[in-house]
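Quick note: the coordinates plus some simple rules give every number you see, no bench work behind them. This one's a predicted model, so the numbers in the text were calculated from it and none came from an experiment. Cβ atoms are built from the backbone, for glycine too; each structure is taken alone.
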Structure P
Amino acid sequence: MTATLNILRDKLFQFDWGRNRDGWEFEIHNQTPVDLVPIYFGTSNIDRADGPIKAGQIGYAKGIKSSSPPFLFDGPANADLGYRCGSTSARISIAAYADGTITREIAQDYDQRMSVDFPDTPGDRPQVVVFSWPDLWGPNYNGWEFELTNTCDHDLIFVPEITTNVASCPPRIASGATGLLKGKRRAKGGPANCNFAYRHPDHLSNAGGIAIAASGDATRARMTGSASGTTDILYTANPAANAVQTVTYLQR
């Protein structure tokens, strides 16, 4: 007698990826004050992305479907996508698995000028990505900015031989005038420690010097000064790291 053999196969219940089944859908919120341009590569698995996305606007991007056989994984390919403004950028990546597991990662520039938030969103809905501008450093993100006011009754001459991390400055500030000094950028983002001095045009020892440094997360900044002769300086010892720094040269 021949028996009928019933073969029961395990069924693979795939997660319902909804609109993301043929590639991740992204809803990109630009909450920065600048227009954002997409950055991605051939391995990013992005089919198309809006750009530039205007400041305060929402754009969209679409990934591609996974190349795995449907019986193994019938969902979106892992994707990564970034947006930039000039040399400042932020980036996200997302990976999906057959059991519905999703992993997300973000990457931001060292200078912390622009940040990205990639909150958990159900895998069957468009993924929300929010780019923002925390403004940790303000105008100092690529080097300290100083406004130097000369209230002395003589001009002030820049002292180059004791300068550290000064990118540009007025070589001479006339009596009663204001000049702008710009520092250099730190390799890992934010302004590099900076120091400089201005002196009486006729007296080398009659000078006022400034030094400034801050923590890497911009929560603390410290300014110190030294003065000699008839020159004195007025400054804020613990200034805000996201504001133009002001220094006034005074007559003693």
Structure Q
Amino acid sequence: MPDVTLETRDLTVRFGGHVAVDHVSCRFHAGELTAIVGPNGAGKTTYFNLISGQIPVSEGTVLLNGNDLTRATVPARTLAGIGRAFQLTNLFPDLTVLENLRLVVQAHRGPKFSLFSRAAAHEELTEAAQVILQRVRLDTMADQVVTALSHGDQRKLEVAMLIALDPQIYMFDEPTAGMSADEAPVVLDLIAEIKADTSRTVLLVEHKMDVIRTLADRIIVLHNGALVADGPPAEVMGSDIVREAYLGKEIADV
């Protein structure tokens, strides 16, 4: 079994009297893509938010490579190696595609780019950003302002920005939501490339069963905030209880 990179122990969050994530304990491994599924309101995105630090934990622990990040800030978790893409795009709308990505490349490279090497640093950052734009098929749109992009291209840019961070943990929350049939394969191919790197761990919240079957090594199922199933895709998807009670009869029949 590959090394455990990310672990949650009894992870819980309460909003008033409502338990949105209920004592979820799970280990994630290098070289593994885990799909997190369940009906609307099951706690999938909230679980993501607890791992990446968007909301504070009520109980439990988040560990990365054995280090406790439970009380760490979002920037601290990002620097530690947790990268997150969101359901809704999270971009700088008035900057160009290249400027958005170059800012992330610069943030990842850190303070080595001093004022005394500004020109050389600018050129190096631009070249690094352009390489990633080619990977996501946005190189011809480098000079376009983000607000001029289609929703699908904005999603691709967000994936590009996540790649630029070069995290150990990649977290994708419905990465193809709102994308056309022509646009989605680019993002799915990128996720497959990331998955092929056995030093990376990928978590994917997704509703599309064909995507899950294609990419997932493992599926975990959340229902009412609790972990109710965990295993290989064929085993989990073949469970009548999971298919009908937790994914819904209509989805299970697809």
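For which of P, Q does mean projected area of the Cα convex hull in nm², for residues 76-179 alone, calculated from the coordinates, equal 9.6? Value 9.6 for mean projected area of the Cα convex hull in nm², for residues 76-179 alone corresponds to P out of P, Q. Looking at distance in nm of label points 7 Å out along Cα→Cβ at positions 36 and 124 for structures P, Q, the greatest value goes to Q.
Structures P, Q were shown, and relative contact order in percent (Cα under 8 Å, 6 or more apart) at 15 was computed from P.
In this comparison of P, Q, the computed figure 18 for percent of Cα pairs over 34 Å apart is attributed to Q. Looking across P, Q, the calculation of distance in nm of label points 7 Å out along Cα→Cβ at positions 148 and 204 that yields 3.3 traces back to Q. Kindly point out which one of P, Q the value -10500 was derived from, the read-out being helix-only ellipticity at 222 nm (-39500 (n - 2.57) for each DSSP H run of 4 or more, over all residues; to 500). Considering all the candidates, the number was obtained from Q. Work out the source of 1.00 here, i.e. which of P, Q gives that when FRET efficiency 1/(1 + (r/R0)^6) of positions 44 and 172 (r between Cβ atoms, R0 = 25 Å, to 0.05) is computed. The read-out comes from structure Q.
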